[in-house]
Each structure stands twice: as C-alpha cells, then as structure tokens.
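Take a look at the structures listed below.
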Structure P
Amino acid sequence: MSNPVIEVKNFRKKYGDFTAVDDITFSVQQGEIFGLLGPNGAGKTSTLESLEGLRAPDGGALRVAGVNPVAEPRKLRHVIGVQLQSGGLPASITADEAMKLFCAYHGVAPRFDLLERLGMQDKRHVEFQGLSTGQQRRLALALAVAHEPPVVFLDEPTAGLDVASRVELHNLMRELKGKGTTIILATHDMAEAEEMSDRVAILLQGKLVAVDTPLAITATGAGLTKISVNTRSASLLANHHDFPAVSQQHVKEGYAIYFSTDIGQTVAALIGYVQAQADTLIDLRVERPSLEDRFLELTNGGAK
C-alpha cells in the first residue's frame with residue numbers, strides 16, 4: 001500500500017513506569033474504515049488520543065493526512081473530525097448553536113442538514129444538558145463531520161443509539177467512505193466492526209496482535225465452526241455428551257452449543273442422538289467463526 005493517510009510507526013506511550021502502548025506499527029489508506037479493537041486497557045484510547053493530538057507519543061512517529069499531530073496541532077484540527085464518547089459541550093449550548101460555532105471555527109456554512117439527517121431536527125433548540133445520551137452522541141457525530149474532514153475518528157459511535165439511528169449512522173459512514181473519507185472506528189461492538197470495517201487492528205496489553213480484514217482474521221483462528229441446537233425435550237441439555245470433532249461445548253438460552261472441527265461428523269452425530277432419544281429438532285444453526293469469536297480467542301488465550 002502506498003501513500004497512507006494515517007501512519008503509525010513504532011509508536012509507544014507510557015504513563016510513569018506503565019507502558020500503555022508498546023511499539024506498534026500500522027497504516028490506514030484513504031477511504032478505509034479501519035476498526036481499532038481491544039479490551040479495556042489494551043491501549044486503544046492512548047492511540048486514538050495521540051493521533052488526535054491530545055497526547056504526545058513517548059516513541060515512534062505519527063502522521064495524519066500528512067500532518068504531525070504534535071508539531072502541527074492547529075493544522076491537525078482542520079483535517080480531522082472527532083466524535084468522543086462524551087460530548088464535552090457546555091451544558092447550556094443548544095444543538096443549533098453548537099453547529100454554528102463549530103462550522104464558524106472551520107470556516108464553513110452551518111450543516112443543519114446533518115442534524116436533520118441524524119434525527120435531531122426537533123432538538124435543534126434544546127440545550128445540550130436536556131438531550132438524551134443518544135441525542136448527544138448524534139450531535140457529536142454531526143459536529144465531527146460538518147467540515148468534511150479527510151479523517152474522522154469515531155469512538156463507540158453507536159453506543160446509546162436506537163436501531164433507526166444506528167442504521168442512519170452506518171449509512172452516513174458508507175457515504176463518507178464513498179467520498180474518500182478515512183474513518184477510524186473504535187468500538188466494543190464486534191458485529192459492527194465486522195460489518196463496517198475494511199480492516200481491523202486488535203490491541204492486547206499495548207501490543208498489536210492482528211491487523212487484517214475481518215474475514216482474514218476469522219480465517220486464521222482455531223477453525224472451529226459453531227453449531228447451535230435446540231430440541232423440544234431438551235435431550236442435549238440433560239447431561240454432557242461427547243460428540244465427534246467437538247472441542248468445546250456449552251449451554252446458552254436453551255441451546256446446546258458446540259464448536260466443531262468437522263461439521264459433517266458433528267451434525268450427523270447430533271441428529272442421530274436426538275432421534276435415538278425420540279426428541280424433536282426445533283432449530284439447528286451452523287455458523288462460521290465471527291470476528292467476536294476470534295477476538296475472544298485472541299484476548300483470552302493470546303495471539304496465535
């Protein structure tokens with residue numbers, strides 16, 4: 001890949017004797033939606049805040065749209081948009097006033113159309129303190145993209161949003177991507193990361209343990225296929241049963257769940273057992289490993 005929009009080279013961040021981010025390197029191309037994933041304390045926030053110019057690195061180099069976040073903070077503010085988990089706006093400012101203020105700072109006309117698109121048209125004159133958490137997050141997103149920056153940072157963008165707002169946010173992200181905007185998506189929602197990201201980076205204890213497409217990352221795991229079974233008489237739930245090619249199994253919400261290395265053997269044995277017990281099959285689902293499955297494998301057992 002050439003001419004990346006975001007470059008992170010041998011980046012390190014320390015707080016006293018604690019190393020939050022330890023020598024990580026990755027790059028992001030123009031128009032990519034790049035997921036930044038990891039459990040709490042993995043180093044995501046330190047990485048994001050350093051890229052956003054809020055913290056100085058203790059080693060390595062960072063570039064965002066050709067700008068050094070440490071040496072060129074004023075220039076950086078006009079090439080990035082940031083939606084934080086908490087808005088940080090004055091309690092008494094209205095959504096309308098906030099949009100005018102942010103757009104005046106960037107020298108562009110107010111984007112009231114974004115407020116309408118994100119379902120804020122009836123809340124334009126409501127003070128920030130009077131907005132719900134979801135409404136505050138929608139306002140923060142509108143402010144982040146109003147000046148059409150080439151790079152946008154989204155930190156847990158759909159937390160607190162209803163289904164309709166979530167869909168609209170994803171549509172807006174796709175539209176921005178289509179226009180060449182680069183998006184860094186930090187989220188704990190693995191389904192969202194898998195659906196929206198072109199590539200993802202997984203951080204664990206300050207180390208980068210995986211960088212690739214969601215499909216490629218799931219393919220490099222243990223290769224287990226998830227098989228979920230629900231029967232009328234719950235014969236599979238009564239006792240622990242050993243079925244061929246099953247390496248893990250557990251029970252969840254009335255389903256017997258198996259992780260298999262050979263779905264043909266496992267499914268045949270399961271169906272045979274259910275029939276032998278004069279039970280009736282209600283639901284049987286076979287699912288390839290998800291990004292969440294691989295994420296849990298990496299974070300619980302270490303990189304493989």
Structure Q
Amino acid sequence: MLRASSIVLALLSGFIAAAQPAAAQEWPTRSVRFILPIGPGAGVDITARLLADKLSARWNQPVVVENRPGGDGVLAITSVLNAKDDHVLLFAPASAFTAHPLMHAKVPYEANDLEPIARVTNTIIGIAVPSTLNVSSLKEFVDKIRAEPGKMNYASATGANDLLFAAFLKGEKLDMAKVPYKNTVDAVNDLAEGRVQGYVAAYAILRPRIQAGKVKVLALTNPKPAESLPNIPTATQAGFPAFTIDGLTGLFAARGMPLAVRERIAKDIREVVADKAVVERLSATGQVVNPGTPAEFAAAIQDQRATVQRIGEVLQLTPGQ
C-alpha cells in the first residue's frame with residue numbers, strides 16, 4: 001500500500017511539474033490589470049504605462065493601468081488580493097508596503113500574500129525644496145530647519161520614504177510638521193508654491209517643477225549616484241548617510257501564481273526593457289532600469305525590510321504598534 005501511494009504521489013508531482021510550464025506559456029488568457037498605489041505622474045506610473053503598452057503587444061492582450069492611491073498603499077494591495085485573479089497584478093514601489101508593520105497596528109493582509117514577479121527599475125528619489133527657500137545643499141536645509149524650529153512643513157511619498165524623513169528629522173533633532181496627502185503626488189504643487197518646504201519623492205514627480213525653476217533637488221536618497229543626474233549628490237555624499245533608501249519598483253502577484261508563470265513574466269519584462277529606446281525614455285524620467293528575476297526581487301525586498309527595521313529603531317517603533 002505504501003509503495004502504491006508513493007507511486008501516485010510521484011505521478012501527481014510529475015503532472016504538476018509538467019503543467020506549470022504549460023500554464024506559463026498560456027498566460028495571459030485575457031486582459032491584464034496593473035494596480036498602482038500612487039497617482040498619475042509618478043515614476044512608477046510612467047514606468048507602468050510604458051511597460052503596459054509594450055507587454056500588451058507581446059502578450060496579444062490589453063494591459064490596463066489603474067491608479068488607486070490612498071491608505072498608505074493598502075487600498076491598492078487589497079484591490080489586488082480581493083480580485084482573486086492572477087491577471088490582476090500590483091505594480092508598486094516596495095516601499096509602499098515594507099513599512100506597513102511599523103505604520104499600522106493591523107493591515108488586512110499578510111506579508112506573504114504578495115509574491116514578487118519581477119524587479120523593473122530603481123526609482124530615483126529626490127529630497128526637494130522650493131527654489132524660493134534659497135538653500136543649495138542638504139546641509140543648508142538642515143541648518144535652516146534648525147534655525148526655525150516648527151516653522152516649516154514637509155511631505156513625503158507613502159510608506160518607507162515617509163518613515164525615512166521622520167527618522168532623518170529625529171536623528172538630526174529637527175522640528176518640522178508633516179502635511180498628510182491622500183495622493184502624495186499632489187504635494188509637489190504645494191512645494192512649488194512654498195507652502196511645503198521639504199518633499200521626498202520620485203524625481204519624475206519633481207521634474208516638471210524643476211524644469212520650471214520652481215523646485216530644487218538637494219540630494220538623492222538612493223545609495224548610488226544617478227548617472228543621469230551627475231550634479232545631484234546622494235544624501236551620503238552630502239554628509240547624511242542615514243537619509244538613504246533605494247526606490248525599488250516592480251511587479252507583484254497575489255499568493256498562488258506558479259513560479260513558472262512569474263519567471264516567464266519576468267523574462268518578458270527583461271526583454272522589453274532591453275530596448276535602448278525604453279531605457280532612454282525611463283532614464284529621462286528618473287528611473288534606473290534594473291530588471292530582476294522573482295528570486296532577485298525577493299532578495300532586494302528583504303534588504304529593504306532590513307533598512308526599514310533600522311529606521312524603525314531610530315523612531316522607536318515596533319511592528320504592529
């Protein structure tokens with residue numbers, strides 16, 4: 001009896017293994033939706049729309065981008081999970097959810113409910129001020145905040161970037177008030193008009209106001225300098241290494257999508273972004289094209305979780321607080 005059971009299990013395993021590559025080749029069988037936790041205009045949005053156009057042609061299926069900002073990214077995540085559909089995917093910065101354990105006592109999902117499909121880009125994140133603030137470096141900004149405690153406001157992209165700014169202020173013993181936004185992209189308008197004096201966001205959001213002379217980027221939070229922005233230092237180069245986190249962006253599925261399907265999607269994305277024209281377009285909007293497999297993306301997310309944990313220690317936050 002045991003031998004017969006072993007034979008049955010072996011056969012089932014073989015059938016499953018054979019079915020996964022077949023499923024990978026057949027997917028997608030209908031239109032695909034990319035759900036974003038941030039509004040139009042952000043680097044993530046620009047990347048998702050360009051990718052959707054290229055993948056739609058490759059897959060012979062429509063790929064639709066839906067912006068669902070709000071709730072610190074929870075709204076977009078739950079939209080994907082509640083759909084219970086492997087054609088509804090989350091296109092997001094990992095920072096939209098890696099900080100959730102420190103920001104919310106409870107969220108309506110588990111950490112392993114999302115499975116990485118592919119890293120796509122590293123978004124360039126800038127520390128920006130209104131040009132009228134008349135500061136030209138991160139140190140000058142720090143000195144100005146210190147000289148005028150409680151008189152200036154800041155905003156930041158949702159999630160880990162939000163905690164990063166708060167930890168920076170605490171570490172430097174600075175007093176600034178946070179201005180909350182349902183859609184953090186909207187903060188750039190107040191920054192340009194001087195109603196907000198500090199803003200951490202994707203360079204793509206800041207770029208139009210930079211070109212208009214309304215906004216100045218003092219430093220980048222990314223650990224490595226951006227080749228496309230040689231005149232802007234990283235926060236580490238500016239003397240503030242604690243103000244560092246990478247803009248890790250990619251595609252996620254609800255738990256249960258077979259690895260073979262995720263690897264096939266990642267392969268398609270790598271081939272799309274290998275196009276020089278795509279690289280140039282994304283680079284111009286503040287993206288560093290850096291495609292990765294599901295395993296590589298998962299490892300990068302774990303690195304970011306470790307960074308967020310260190311930020312939480314500075315802020316004296318504990319998971320689920």
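All of the numbers you see were taken from the coordinates with simple rules; none came from a lab. These numbers come from a predicted model, not from an experiment. Cβ atoms are built from the backbone, for glycine too; each structure is taken alone.
A few remarks follow.
- Largest in relative contact order in percent (Cα under 8 Å, 6 or more apart) among the labelled structures P, Q is structure Q.
- Test item: log10 I(q)/I(0) by the Debye sum over Cα atoms at q = 0.08, 0.14 Å⁻¹ calculated as -0.38, -1.05, pick one of P, Q: Q
- Each of the structures P, Q was assessed by mean count of other Cβ atoms within 10 Å over residues 37-44; the largest value belongs to Q.
- Label whose coordinates, when distance in nm of label points 7 Å out along Cα→Cβ at positions 157 and 181 is calculated, return 1.2 (choices P, Q): Q
- Taking FRET efficiency 1/(1 + (r/R0)^6) of positions 165 and 245 (r between Cβ atoms, R0 = 30 Å, to 0.05) as the measure, the highest value among P, Q is held by Q.
- FRET efficiency 1/(1 + (r/R0)^6) of positions 253 and 285 (r between Cβ atoms, R0 = 25 Å, to 0.05) - highest-scoring structure of P, Q: P
- Given 5.3 for distance in nm of label points 7 Å out along Cα→Cβ at positions 53 and 261, calculated: source structure among P, Q: P
- Source structure (of P, Q) for helix-only ellipticity at 222 nm (-39500 (n - 2.57) for each DSSP H run of 4 or more, over all residues; to 500), computed value -10000: P
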